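Following this line, the structures themselves.
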Structure I
């Protein structure tokens, strides 16, 4: 009986939590519809509430903004807006920090969050997972006297928090697992173990190396 109970919970609890989170996020996004004039709100036009229209509205606004800023006029408008925000002390710090993080996360080139790594932390003999977030440059690289890389070490079970360390490249072990698998391992506190085939990993690494050389 206990085994059957656990098997049932293993199915329904993740489904229930997923449904609750999605329902919360959709409801939160639907609040953006309140920004529209009352006479054009979907609830007023249709006479009933349609869940998810807030998501559509946000997607349209984001895509429309992207189309606008992709041209010369849009870039000038953004530059003018940023120069205006740069004159406001507190706003400047928040805006610049968030923008740099978004540029780092959404960057399509470089090593930004493209590798799961393993480092000895918090002491020799103990290992933890982290994400390679780039190569250290400038003063920090020069004064360490060694080849140093940036590693973000997330906390368990909340990977959105963590800490940043500068680690010698020769002390960082790159893993074959994907970023998604790395996040799953961290969130589950090691309960989830991603599948790994050494032969397939070697072939994939050889292809990647050949592609970068070309």
Structure II
């Protein structure tokens, strides 16, 4: 009987990480940033039906990049988990940290024990009652949870987009400048993108309990004008 080839655990983990990171980087990127009234989420997405950005709960939004079928399953699981906790306890007990930890555990389990890791990076964002309560949790394919400050970048050429956001970010800016900076960071200096090829949503403190609102193409174009 032939013996199976031995592969060091470190090499297995490295191969899985390389596989997932390369496939996520091929996807269209997403930027989340704080602004004066809450959190702005911007992504390149020409599809009008397959959303990268969605509402999960009252003041919480979800963003995903990578393989749509995989991050959409995670989105649905997050909605169910939030609804169950809100029903069993209270709506105020559902927060972004709880969901980020749940996603991190799920992604860690898959990355460690399954043959193929999930080809996704996800964002859980929560708008606070005041700016210092805004939260951005970036969860990557291996389950690592990153608590981001001011802005976060998922997918694409992450380092280049993050560098452009760092140089452009202004604390407490309005939605117009924030959106222009996010789009410029996504596209870079060598290309442009139309409002119809963008998916934009906000978590706004002024929207009341249901803070999530998706911007129309006309609103996006007006903000970019």
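Here are some notes:
- Which entry (I, II) yields the derived value 11 for relative contact order in percent (Cα under 8 Å, 6 or more apart): I
- At a computed -17000 (helix-only ellipticity at 222 nm (-39500 (n - 2.57) for each DSSP H run of 4 or more, over all residues; to 500)), which of I, II: I
- Each of I, II could give mean count of other Cβ atoms within 10 Å over residues 40-47, but the derived value 21.1 comes from II.
- Origin of the value 37, 31, 18, where semi-axes √(5λ) of the Cα gyration tensor in Å was derived from one of I, II: I
- Source structure (of I, II) for Rg/Rh (Cα atoms, Kirkwood Rh), for residues 48-119 alone, computed value 0.99: II
- Structure responsible for 3.9, with distance in nm of label points 7 Å out along Cα→Cβ at positions 16 and 176 calculated and labels I, II on offer: I
Every number here is computed from the coordinates shown, using simple stated rules; none is lab data. All values reported here derive from a predicted model rather than from experimental measurement. Cβ atoms are built from the backbone, for glycine too; each structure is taken alone.
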